[in-house]
1. Assuming 1.6 is distance in nm of label points 7 Å out along Cα→Cβ at positions 34 and 66 as calculated from a single structure, say which of P, Q it is.
2. Thinking only about distance in nm of label points 7 Å out along Cα→Cβ at positions 74 and 122, which of P, Q has the largest value?
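Where a number appears in this text, it was derived from the coordinates with a stated rule and is not lab data. Here the structure is a predicted model, which is why all the values come from computation and not from measurement. Cβ atoms are built from the backbone, for glycine too; each structure is taken alone.
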Structure P
Amino acid sequence: MNTSSAPSTGPLAEATFAGGCFWCLEAVFLRVRGVAHVEPGYSNGPHPSPTYERVCRGDTGHAEVVRLRYDPAVVSYRQLLAVFFRIHDPTTPNRQGHDVGTQYRSGIYTHDAEQAAEAREAIATLTQSGAYDAPIVTEVAPVANYHVAEDEHHRYFDRHPYQGYCAFVVAPKVEAFQRSFPDWVDQAAR
């Protein structure tokens, strides 16, 4: 799943985000320059073995997430946060558009104390700027109990671009990212 054309200049870092359906997040982050790998999964719920069906029923407490492996020499964590906040609504608890349930919550699941501090700082900056008409409800917590999603969810948008949800929900998020951050688009993944 390596999608970045930029050669890595060092070790890759990880980031984990929840912001609605993981098909949306995956489709966008696959197109970010410096992101080498995007993996849909489930995180921060107590159930020991979440599956798509269980997560969708709300039985596991997990959020649908994407785990990124990225080159911090090419794209910063702060830039990834900017993309994350641009492509979903962080003010709606347990909801993104018509997708409703705890699995669709807004969350930043951090891999270290530095990421937690940057996430909280980004939220404070957005709040102070008045970027949103309602309070940001994004959960910031250490990543926990992560499980990779089933194979059929990997690169879902790329494999099903004309499926209704992909055409009317995912594609506009990809386009919003490309319009908002044209210099951050991985031209090879476009």
Structure Q
Amino acid sequence: MTDPQTLVLAGGCFWCTEAVFVKVRGITDVESGYSNGHVQRPSYEQVCTGTTGHAEVVKLTYDPAQISTRQILEIFFVVHDPTQLNRQGNDTGTQYRSGIYYTTEEQRQVAEDLIREMGRDKLFGQPIVTEVQPLANYWPAEAYHQDFFEKNPYQGYCVAIAAPKVAKFRKTFAALAKD
């Protein structure tokens, strides 16, 4: 295994984003959390107010010998709507924004290049509003948020929102699925 890398993604509710990325080959760890806000050690309740500046995120640890940053971002852009500002579906507020929080300059470049390509090709029919920023002030979410979809597959939100995203990933990126 090459040296693992970390990339943090905000694609709306972290339950949904986590549900997809735990299924991706080459992703060795997925942790739900909060990042790029101004409050130290925020709680879920604080983040939900929209006043901490944090986004709900998933922190991905991955093996670049098995999956590239670009492949991870291609999955990310398929399983959420990067054209909605501060929302995903019915989840509204800055905590549900679309964001890529990089830990290396290479990740920043890949993200910016991919967004530019998708915008040029009008892939989404509307401007992409995904922010690309260096990772800042990350804090893990509470234990009950970790592996939420795996532990609660029949919970209403998981059935209605997370499960279709997992199915879309499996259909679109079958070659990158773990199982």
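1. Source structure for this number: P.
2. Across P, Q, distance in nm of label points 7 Å out along Cα→Cβ at positions 74 and 122 peaks for Q.
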